[in-house]
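So, here's a batch of structures to check.
Please treat every number below as a calculation from the coordinates, not as lab data. Model, not experiment: these values are computed from the prediction. Cβ atoms are built from the backbone, for glycine too; each structure is taken alone.
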Structure P
Amino acid sequence: MTSENFLLFGNVTIDINETETGLYRGAGGSTYFIAKILGNLKQTGIILSPRGGDFTKDNMPGFRFLPDEAPQENTLQFHNQIQKDNTRIQFAFHVPDNEAYSLEENLALIPSDISAIAIAPVIDNITAANVKNLRQRFPHAYITLLPQGFFRKIQEASGRVEKTDGQAVSEIASDVDAIVVSEQDGSSLETRAEKWSRIHPTVIVTRSEKPCSVYTSGNCVEVPAFHVDTILDSTGAGDKFAAGFMYSMVKTRDVIQSVQFAHAVAGFTLRFLPNQLQYTKEEILSFASSQGVTIKI
């Protein structure tokens, strides 16, 4: 199996989750979940993320951190309360220590053979200039943006996570190849996705167990999700979807098949707690096949 080099840019976190099955504390953040899925798919890469000494990096085989040593004591911490309607009430802590990150000084340390990049902020600490620098440094890499951090503002006193308008996404759209956004991230996302897709990228709006919308050059198709009987933990489902999509796009450049594979990854992983995400590509393909969908990667 060919191993691709992936670059993941965005904060890892320590999550305290009140989920469908109870209270859970463990590693989290978009880059963590993407790395876990890609690792299961036998891929390797680099994670660009600030973190504290309290974050254990040993559970992400195949991925290394830049910087290698933890630059501070505490990792960005998220408290997630999952509601019955699958929405979340969130609080973020240790934000100031984890807002700053020098992309430029680490770019020279990254090999040039990067196949794909995930830009996945969980707080609003990545700039349009950062994205443009990545595009210029890796002009042939397939870049996927998970913009949820651009839609977030952290209340300084309480740490409560509130939604913003995410206007920065429009500035960034021309420098990425795909945008994967949840319907829960912001408002009027179907309208905005259609506009973003006219700028350049493929835009995917995920809607939990419902079909996702895939926009290309202003045109939209819907791709159904897979049925899941038992959900242990839905935390990071969109990140896992994005990991599956990136993996398949690097292999096939087939958007619809890649979305189907992404749905299969996201659906299959709902059966696992975040510290139990161990499975193979063959299990994912078998899960899809059991529901009548054949995916060839």
Structure Q
Amino acid sequence: MTKEKSAGTKESANMREQGNALNGDGGKLPPALLRGNREQLTDLYVSTDVTNEANSYAFKVYIRLNGKGKRFTNVKFQHSIFDTCYLNSCVFDSCDFTGCRFVACNLHLSSFIGCTFDYATFERCQIEEDILDSDAPLRENLRMRFARTLRMNFQQVGDAKAVNKAISLELGATETYLKKSWSSPDSYYRRKYASWKRLHQFVRWLEFRILDTIWGNGENTLKLLRSIVAVHIVLAAYDTVVFGNLLSLADYWASLKASPGVFFGIAYSHTYPVWLTSSVAAIRLVAFAFLTAILVKRFGRR
């Protein structure tokens, strides 16, 4: 046992010596760091289909890699970097892109079938939006980050439709993640959000749900209009209860027709208390601010 331990120590020492020898500036590397096995491949092209490759294509830096119409099946690209690569009309079937980074790549018309994109990032890439439907990670935290990096990527290339789709996926994953963070018995959430942190996550989830109900977290104009209609109904109900007949549908209808004037502050059928008019004015200002934010975000993506 002592001999094996001694041999392992000598092997690690030899590897550190080799790493120090390869250090370009002549300095020594920290004791815990060794040279990695990532290889840089520049200006290559894919000449044929690739199938069942577990190690040959992983831990690489692909610079200006070219390929068109090729099929990659069960190929592992983990922790690789794709820089300014052109992979047009290719098919990636059951490939593993865990920890990969795509920078300024052209993946136009390429499709992904059952691939893994855990911790992958995209920057300034031309890629089809279908990847959001077919290959988003299953775990909510990974799905949320996957949608976020693609949203930022689509914003960089000016694809407004894909941005909206990525935002929808991101919001859905965020809501599920926040809910599970305080309610799920899963060991991952219970270790990460223990004791009082669950209360904090509950508050965050509640805030998210309230904002989603009011205006879809800035992405749904119809939800904002629905909220404004709800305010009109509340005003009509208050007007009928205080100034009308509770049993008369005509009074409800009349109050509802008068509610827009009260909401916009241009006509009052009765003398309302200051707290009510002040509350309506505040709600009106917030509603207009929300509507402006939605319109700016929508047109700003085009």
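For which of the structures P, Q does the calculation of mean count of other Cβ atoms within 10 Å over residues 30-37 return 29.0?
Details: P: 29.0; Q: 9.8.
It was calculated from structure P.
Upon calculation of helix-only ellipticity at 222 nm (-39500 (n - 2.57) for each DSSP H run of 4 or more, over all residues; to 500) from the atomic coordinates, which of the structures P, Q produces -17500?
Working: P: -8500; Q: -17500.
So the calculation was done on Q.
Just checking, which of P, Q has the largest value of Kirkwood radius over Cα pairs in Å?
Details: P: 18.9; Q: 24.4.
Across P, Q, Kirkwood radius over Cα pairs in Å peaks for Q.
For distance in nm of label points 7 Å out along Cα→Cβ at positions 142 and 214, which of P, Q scores largest?
Numbers: P: 1.2; Q: 3.5.
Greatest value across P, Q: structure Q.
Who wins on relative contact order in percent (Cα under 8 Å, 6 or more apart) among P, Q, i.e. which is largest?
Working: P: 15; Q: 8.
Once relative contact order in percent (Cα under 8 Å, 6 or more apart) is worked out for each structure, P has the highest.
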